[in-house]
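Listed after this line are the structures, all set down as structure tokens.
Since every read-out is calculated from the coordinates, none of them should be taken as a lab result. On a predicted model such as this, the values are computed, not experimentally measured, just so you know. Cβ atoms are built from the backbone, for glycine too; each structure is taken alone.
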Structure 1
Amino acid sequence: MEEFFLNENERLDDLQINNLYVIQDKTKYCFTSDAVVLSNFAKVKRNEIVYDFGCGCGVISILLYAKYSPKKIYGIEIDSDLYNLAVKSARYNKLEDKVKIINCDILNAHKQNLEKAQVIVCNPPYFKTKDFAFKNENPNKAFARHDVNLNDLFKAVTKNLDFGKRFYIIFPSDRTAELIETLLKYNLQPKTMQLVQAKHKPPHLVLIESVLGGKSGLKVLNNLVL
């Protein structure tokens with residue numbers, strides 16, 4: 001399979017589900033447990049259209065397909081190198097018909113003539129610039145980890161998500177108040193929340209499911225212990 005020859009810095013990682021793999025470049029940003037945790041938290045139906053905002057190498061898109069087999073998954077990625085890796089991963093797994101990777105900014109996703117989403121997932125970069133030593137970081141990794149603009153993200157969500165449908169995000173737990181405040185600003189009503197912690201340590205991440213135009217009422221799940 002010559003077309004899937006790995007470049008010098010690329011590696012093939014086994015996702016340990018349905019014999020699916022993802023191709024990553026070790027010199028760029030590689031996925032972490034956040035991606036796996038979010039794909040487990042999200043709920044998707046077989047007839048639904050899913051958008052994976054900032055899909056990176058495509059790991060969440062592939063995991064969601066493996067778990068739920070939805071009608072279509074669109075991975076939206078602005079970085080051309082990560083986009084190419086995601087395309088390569090989809091082709092390697094023979095998922096081109098189900099997992100379509102789009103090279104664009106999430107703010108322009110609604111201009112791509114795609115079917116509107118019933119589910120949007122996002123594992124955004126969330127390090128605040130002032131807290132992160134960019135000068136010592138690989139620039140590709142720094143780009144993937146810099147702080148997301150929540151207003152821009154949620155504007156994009158509301159433009160691409162069907163009314164009454166679901167948005168899933170993972171974010172630092174110490175920014176939960178900021179996250180919920182901004183979700184409500186864009187009529188994204190938090191419905192389910194779960195804190196994530198390492199064993200014997202306080203929570204460091206929060207998972208939130210919100211519904212566009214949903215009614216108030218938040219269910220808090222038991223903490224997820226990694």
Structure 2
Amino acid sequence: MKPAPLTIISHFYNNINYVIDQLNNWSGFSGVIRAHVNFVLVDDCSSEPYDYNIIKDYSDRLNIKLLRVLDDIRWNQGGSRNLGVFFSDSEWVILIDIDQLLYESFVSEVVDGVLRDRFEREVLYHFRIKELVNIQNNESLIHHPNSFLVNRAMFLEFGMYDEDFAGGYGYEDVYLMKQWVFHGMRRSLIDRLSCEDMPFGTENLDRDLSRNLEIAIQKMSSGSIIRSTGLLRFKWKTIF
């Protein structure tokens with residue numbers, strides 16, 4: 001993979017159709033944009049057998065890397081995202097869910113900002129998402145807590161997802177943001193529409209928050225929020 005100033009990272013579990021939608025969307029970006037962007041996909045130990053050549057076929061248009069988590073850990077999105085960040089070699093990274101399709105105009109703006117050094121390294125940037133709804137209460141949201149632009153080096157030092165939350169649902173994003181701010185970093189909103197949130201077919205998954213809420217309360221009760229330790233607590237391999 002050639003070095004690029006920006007990497008877009010996403011992860012998936014089954015639902016290969018959403019992966020194809022992402023690949024088609026990214027492939028539609030202009031050649032000028034694609035020349036400045038790398039792409040990292042992480043298969044979070046999908047249970048469905050895939051012919052990864054379906055994804056590799058896009059490598060003639062996309063500078064893309066595919067990784068697979070080998071340990072089947074429930075709700076390991078934090079670990080998958082950590083893996084994607086580790087395998088990026090860009091100064092800046094965008095992390096998104098697999099069901100969020102970034103607009104070309106937004107990516108172009110980010111690339112331009114990165115090349116012109118317009119973003120602050122100490123700031124984690126959220127962005128507006130069209131028709132985004134909180135699946136817990138059906139309330140509209142401006143941005144998704146797990147979707148952001150961030151400087152990779154600063155994120156490696158002061159961020160990274162705490163994998164104690166893996167195995168249960170929720171709060172890994174809440175703790176990440178608390179941790180980020182606790183260590184003197186800041187958050188900001190890029191106040192423009194960045195992408196669309198596609199309807200996602202995971203309604204039957206267990207989204208009980210109680211286990212991870214207890215972990216979050218325990219971690220934050222001392223008033224000192226430590227940086228995540230013991231990262232990448234699973235086996236993985238590089239597909240290509």
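Among the shown structures 1, 2, from which was the value 2.8 of distance in nm of label points 7 Å out along Cα→Cβ at positions 32 and 80 calculated? Please report the intermediate quantities before stating the final value.
Numbers: 1: 2.8; 2: 3.4.
Working through the options, I get structure 1.
Work out the source of 1.1 here, i.e. which of 1, 2 gives that when distance in nm of label points 7 Å out along Cα→Cβ at positions 72 and 112 is computed. Walk me through the intermediate numbers first.
On the way: 1: 1.1; 2: 4.8.
Considering all the candidates, the number was obtained from 1.
On FRET efficiency 1/(1 + (r/R0)^6) of positions 8 and 120 (r between Cβ atoms, R0 = 41 Å, to 0.05), which of the structures labelled 1, 2 is highest? Please list the in-between numbers first.
Values: 1: 0.75; 2: 1.00.
Greatest value across 1, 2: structure 2.
I have 16 for relative contact order in percent (Cα under 8 Å, 6 or more apart), calculated from one of the structures 1, 2. Which structure is it? Write out the running numbers ahead of the final one.
Values: 1: 16; 2: 25.
Only one of 1, 2 returns 16 for relative contact order in percent (Cα under 8 Å, 6 or more apart), namely 1.
One of 1, 2 was used to compute FRET efficiency 1/(1 + (r/R0)^6) of positions 64 and 160 (r between Cβ atoms, R0 = 25 Å, to 0.05), and the result was 0.95. Which label is that?
On the way: 1: 0.95; 2: 0.65.
Answer for the origin of the read-out: 1.
Ranked on FRET efficiency 1/(1 + (r/R0)^6) of positions 168 and 192 (r between Cβ atoms, R0 = 35 Å, to 0.05), which label among 1, 2 comes first with the largest value?
Working: 1: 1.00; 2: 0.55.
Biggest value here belongs to 1.
Rg/Rh (Cα atoms, Kirkwood Rh), for residues 24-87 alone computed as 0.97: which structure among 1, 2? Don't skip to the answer; put the middle values down first.
Working: 1: 0.97; 2: 1.01.
Answer by label: 1.
Comparing distance in nm of label points 7 Å out along Cα→Cβ at positions 96 and 152 across structures 1, 2, which is largest? All intermediate terms of the calculation are to be shown ahead of the outcome.
On the way: 1: 3.2; 2: 1.8.
Comparing 1, 2, the top value of distance in nm of label points 7 Å out along Cα→Cβ at positions 96 and 152 belongs to 1.
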